[in-house]
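FYI, it's all coordinate maths here, none of it is from the lab. Computed from a predicted structure; not experimentally measured. Cβ atoms are built from the backbone, for glycine too; each structure is taken alone.
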Structure P
Amino acid sequence: MLFAKKDIFISQKIDQGGVFKEISQILFEEGLVKKEFLENLLLREKNFPTGIDLSVVDVEFPNVAIPHTEGEFVNVRRVIPIKLLKTIRFFNMIQPEQELKVSFMFMILNNDPEGQANVLAQIMQFLTSTPKRKLKEFFEMKKTDEIYKFLNNNFEQ
């Protein structure tokens with residue numbers, strides 16, 4: 001299972017560092033990531049941005065980010081959905097010089113180095129194949145149990 005009900009978050013942080021620190025601390029306390037996770041997550045995001053411009057799918061969709069780091073810093077294979085109550089600045093994965101305002105994150109934890117691209121592909125499949133009306137409803141959800149239920153019913157694993 002890629003999602004765990006207790007590991008779906010809603011954050012009020014106003015920047016990348018704040019949200020990464022907030023979530024990383026919880027994940028570390030749960031034993032899902034190693035001590036060096038946060039430091040490596042920040043470094044990887046700086047060097048390899050993970051923002052995705054969803055306006056190419058639908059202009060009404062918010063942008064998302066899919067932050068992750070190398071498998072040596074995590075202990076499990078899981079996706080951590082994070083609804084952002086305030087948009088946060090990320091840079092575009094495809095055009096790293098382009099700044100995006102992001103409203104939702106899918107943080108990948110993957111201790112299998114071979115599987116990183118696979119999980120990323122599953123997330124992209126979810127974002128591009130879920131009916132637009134349903135995905136718009138998903139992005140507007142503000143309760144973790146609603147987000148969890150939607151992902152369980154609509155995310156191919």
Structure Q
Amino acid sequence: MDPFDDPRLTAMGLFAEVFTGVSAKTTPTLVAAGLSEVDFETLIRLARSPERRLRMSDLAAQTSLSTSGITRVVDRLEREGLVERHACASDRRASYAVLSEAGADRLRTVLPEHVKDIETWFTGLLTDEQLADFLGTLRVIRDVVRPCATAGADGAGRPSRTRTG
């Protein structure tokens with residue numbers, strides 16, 4: 001077998017090409033709403049979490065950011081009024097990032113066009129069965145390579161697939 005014609009390399013290459021392409025098609029809508037991809041990811045994760053809040057450490061674990069990275073993002077979103085920070089009653093060292101009503105409004109404004117973009121450039125290209133299979137496959141991989149991606153999603157520290165992905 002030719003080592004350059006390995007289907008594993010093809011799978012990784014296609015995955016990267018698809019992610020880059022879909023991201024390029026969907027990002028302009030976010031930018032038009034004044035959001036970067038990481039801003040949107042932070043806000044939508046909060047919106048889809050119980051009580052629209054996550055511990056900062058769980059938010060960092062769910063994103064591709066370090067704790068200091070998510071702190072900078074939340075600081076900026078807080079200055080813009082899209083996120084609030086609340087102290088944790090049971091742990092003085094911990095705090096929660098909470099989606100503000102202004103943050104929820106910003107999401108409500110951008111979501112119809114963003115979902116339309118996703119439908120046009122991604123999910124709408126698949127049958128319902130293909131999409132269900134694809135989601136299952138992505139979760140299998142995600143659960144191995146990013147086991148903390150749903151940290152705190154159910155409010156009790158146990159991962160939940162129903163709301164965050």
Query raised in the report: In terms of Cα Rg over 2.2 N^0.38 Å, which of structures P, Q is highest?
Result: Q
Query - Structures P, Q, by distance in nm of label points 7 Å out along Cα→Cβ at positions 9 and 105: label with the highest value - result: Q
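So mean count of other Cβ atoms within 10 Å over residues 17-24, computed for just one structure, reads 18.6; which one of P, Q is that?
Going label by label, the one that fits is P.
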Query - Label whose coordinates, when distance in nm of label points 7 Å out along Cα→Cβ at positions 73 and 97 is calculated, return 2.7 (choices P, Q) - result: P
**Report entry** Structures P, Q, by distance in nm of label points 7 Å out along Cα→Cβ at positions 89 and 121: label with the highest value
**Finding:** Q
Report summary line: From the coordinates of one of P, Q, distance in nm of label points 7 Å out along Cα→Cβ at positions 41 and 137 came out at 3.0; that one is structure P
Query - At a computed -11500 (helix-only ellipticity at 222 nm (-39500 (n - 2.57) for each DSSP H run of 4 or more, over all residues; to 500)), which of P, Q - result: P
Query raised in the report: Here distance in nm of label points 7 Å out along Cα→Cβ at positions 49 and 145 has been calculated and equals 3.8, so which of P, Q was it run on?
Result: P
Report summary line: Taking mean projected area of the Cα convex hull in nm², for residues 57-112 alone for each of P, Q, the highest value is that of structure P
